[in-house]
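There are structures below to look over.
Just so it is clear, none of the values below were taken in a lab; they were calculated from the coordinates. Note that this is a predicted model, so its numbers are computed, not measured. Cβ atoms are built from the backbone, for glycine too; each structure is taken alone.
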Structure I
Amino acid sequence: MVTGSYASSIHGMPRATRDIDIVIVPNREQLTRFIEQLPSTKYYASIDEAIEALRYRSQFNVIDFETGWKIDLIIPKLTEFSEEEFERRRPIDLQGLQLYVASPEDIFLAKLRWAKMGESERQIEDAAGVLSAQGAKLDLAYVERWVRKLELEAQYQMARERALPLT
């Protein structure tokens, strides 16, 4: 599932980025096979970092040497929010490529969570962009339920203050 700034650009206001965040749910065998299939002359990918990320439910990177693009592969924590977020992902067609992307509500909430963890203005701006672009299409009951559960009230208020008026 595509998430992060790439997903918030799809659902909100586009911005330049040189990385992409992708949530994956592999087992050890699948993860090992994936890393082994990446040619070491073209990509940086550490099997040890990947296995550690699987063990601790964190993330690891794959870097394309030619372009410098970095892929953050995220193995989600086993939480109620992460599970629901993954279930709510949506298929999209991106120039003929079929991808799953986080829902607008879930990327909005993820941006608020990242803002809380790192007190990042950029994350709040991304969240405000999703709120502005999605407007009345956003499921605010869902968002507000998770804002309360995840204790994101302050970040939610900041994003709402920066968002363009909802239509």
Structure II
Amino acid sequence: MRLVFTKYDGSLHWHQTMLYLGEDEHGTWLGARPGATAQRGSEPPVRFEGASVQLIPVRGLWWTAVFNDPPSGAEVYCDISTPAQWRGPGEVTMIDLDLDVVRVRGDHRVFIDDEDEFAEHQVRYGYPADVVSHAEETAAWLLAAVAAGAEPFGSVSQAWLDKVR
């Protein structure tokens, strides 16, 4: 399964091939075994030591989430993005809108990352007002949900991680 993030201008951002794991009430789950790689644009691939699972939430939501095994310092990493678009059975794509919600492994601190990039890209790419408001509202909702450990940010990801370990 190809997972493809672009930027608002259509340029290629992060992309990788992942395993299709299945679906539940939260959405579609994809997995990457330890040693899997991902690429940002045409840069050299980056290798990840631990397993991870990517949740593509049910249709219409403005985020995706990655749940990582150690040694990643980000236990949960949510990308604020446009709703996922399925390009056939083998590819899903969305536009990365810069903001991220991160839960740190160990101390479980939760924060919004890349607010400076979001502000810069609003000007650079000309984000429409409704895109800005969707991104900001989604980031605020995710911050609270991830901090509270509300599902799917609680324990549900562990069963999916077990499938790729």
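For this structure, a couple of remarks:
- Parent structure of the calculated result 42, given that percent of Cα pairs over 23 Å apart is the read-out and I, II the choices: I
- Each of the structures I, II was assessed by distance in nm of label points 7 Å out along Cα→Cβ at positions 77 and 101; the largest value belongs to I.
- Answer label among I, II for the case where helix-only ellipticity at 222 nm (-39500 (n - 2.57) for each DSSP H run of 4 or more, over all residues; to 500), calculated from the coordinates, equals -7500: II
- Read-out distance in nm of label points 7 Å out along Cα→Cβ at positions 117 and 157, computed value 1.7, structure in I, II: II
- Structure (I, II) behind the derived value 23 of relative contact order in percent (Cα under 8 Å, 6 or more apart): I
- Which of I, II yields 39, 32, 7 [Cα extents along the principal axes in Å, for residues 85-124 alone, calculated]: II
- Which of I, II yields 1.9 [distance in nm of label points 7 Å out along Cα→Cβ at positions 5 and 141, calculated]: II
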